[in-house]
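Student: Several structures are given next for inspection.
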Structure P
């Protein structure tokens, strides 16, 4: 069900507002590295109730607003108009995040909607950083956990260096092989891996998503960033996967990633 996931505070002088909320409430606030001025607010720890938000210049809107997460921007924009509301903006793309816009409800209140296409997962494994790093980078170990439940990984080739490429095969329970390839853009040992992600054929040539019957306007290249952090003998893994054409395809990929990470956790518990 759609729910409020984000707030936005407009500011005449955003830097001044940032300092105010930092000093008064202790919020963690960092400037977004995107295409326009926007400061992301972390208003509490992950396990605390409540939502996070942002501080924005008043030129983007002068009213405090809440943002509702929805499955499909186009579908809910139609619903809003059909039920007497009014869309106030065109559909706007937030790079690597999704699609957003503002609307006015029947009572004159201004709110936002967002279709999130960013895949973001955090897992903590009860294993050392060394073991998790090896499990993520060693081809023979990757074969033990790569792919959703019921899938195997018969082929894993990994030229693990900046500029090197990977070629993985997932085999479905029905015997269909799905190939993917990527190029490593950044590697900081035991800390960070950044790579492209593309559908491929068995020879490693990039193919469109439609090659495997996927719907949606997919780009030929997505991006995957994986962060590794050691915490009291455990390893916190943060995965960010961007470039999905819509929330539906992101959600399907998220389910697959979570099943793969479950298999990784089971493997790590045995070694």
Structure Q
């Protein structure tokens, strides 16, 4: 090789080395959530309070519920620790996308606006909406369409599935969107007379109206409406984490785990007792 050729080759090697060193950090492979959780031994989980899926026991502040049990089952299998992060339903997409947590582990019901922002894991179950009314007003609403009236006030938990559905299918009704920590707290608006009806999951309402002390209220309808699938959610852009969680969700469905846990919790006289 000539002296000129040798110089050109050396210069090319030098330039290639400099370019490799100059590659920005963003060009390097980004660690996914699954790898991060395995390395750190911690799974950060966002929870919002909704019964009977994820709620705090007022006696000790511990998270409990159907979906909390399922998260703990997952963590036990992975041999990692759960680090709970409390959020509101209205801020769940923001909390996930800015990295406050790596999994929304409460029961998140599907709707298209949410799915535009966060990635739903394979669902475990499905829930419909119902409402509670005072016994004095039982039978006032004969059909769902009766709610779409300017004289009707509907109470919902702000940011919840019930909030989105009410805005979409009852645009004429007056909507009372409450910044409450729990779904059950909105029922007080009906007791006080601030609202004609308060929405929540149908299974929750049928349990709650049978609990001692709540005899003043009854379910508004015999059948639920606007049924939507429920499950967990994550950020978009992490296929390994999504595939891993989808496989775990398939195991839950195959073994009827969610249905068994719902039956167990909703057969109790109090959600804060372990005895049925």
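We did not get these values from a lab; they are worked out from the coordinates using the rules stated. Computed from a predicted structure; not experimentally measured. Cβ atoms are built from the backbone, for glycine too; each structure is taken alone.
Student: To which of P, Q does the computed value 0.65 (FRET efficiency 1/(1 + (r/R0)^6) of positions 59 and 123 (r between Cβ atoms, R0 = 35 Å, to 0.05)) belong?
Tutor: Answer for the origin of the read-out: Q.
Student: Looking just at Cα Rg over 2.2 N^0.38 Å, for residues 75-234 alone, which of the labels P, Q belongs to the structure with the highest value?
Tutor: Numbers: P: 1.35; Q: 1.10.
By Cα Rg over 2.2 N^0.38 Å, for residues 75-234 alone, the leading structure of P, Q is P.
Student: Suppose distance in nm of label points 7 Å out along Cα→Cβ at positions 155 and 187 works out to 2.1; of P, Q, which structure was it derived from?
Tutor: P
Student: Ranked by FRET efficiency 1/(1 + (r/R0)^6) of positions 35 and 163 (r between Cβ atoms, R0 = 30 Å, to 0.05), which of P, Q sits at the highest value?
Tutor: P
Student: Using helix-only ellipticity at 222 nm (-39500 (n - 2.57) for each DSSP H run of 4 or more, over all residues; to 500) as the calculated read-out, with -6500 as its value, let me know the right label among P, Q. Provide the component values of the computation, followed by the final result.
Tutor: On the way: P: -6500; Q: -10500.
Derived from P, not from the others.
Student: Using the calculated result 0.45 for FRET efficiency 1/(1 + (r/R0)^6) of positions 179 and 251 (r between Cβ atoms, R0 = 35 Å, to 0.05), pick out the matching structure from P, Q.
Tutor: The correct label is Q.
Student: Looking at structures P, Q, which one was relative contact order in percent (Cα under 8 Å, 6 or more apart) calculated from, given that it came out as 24?
Tutor: Q
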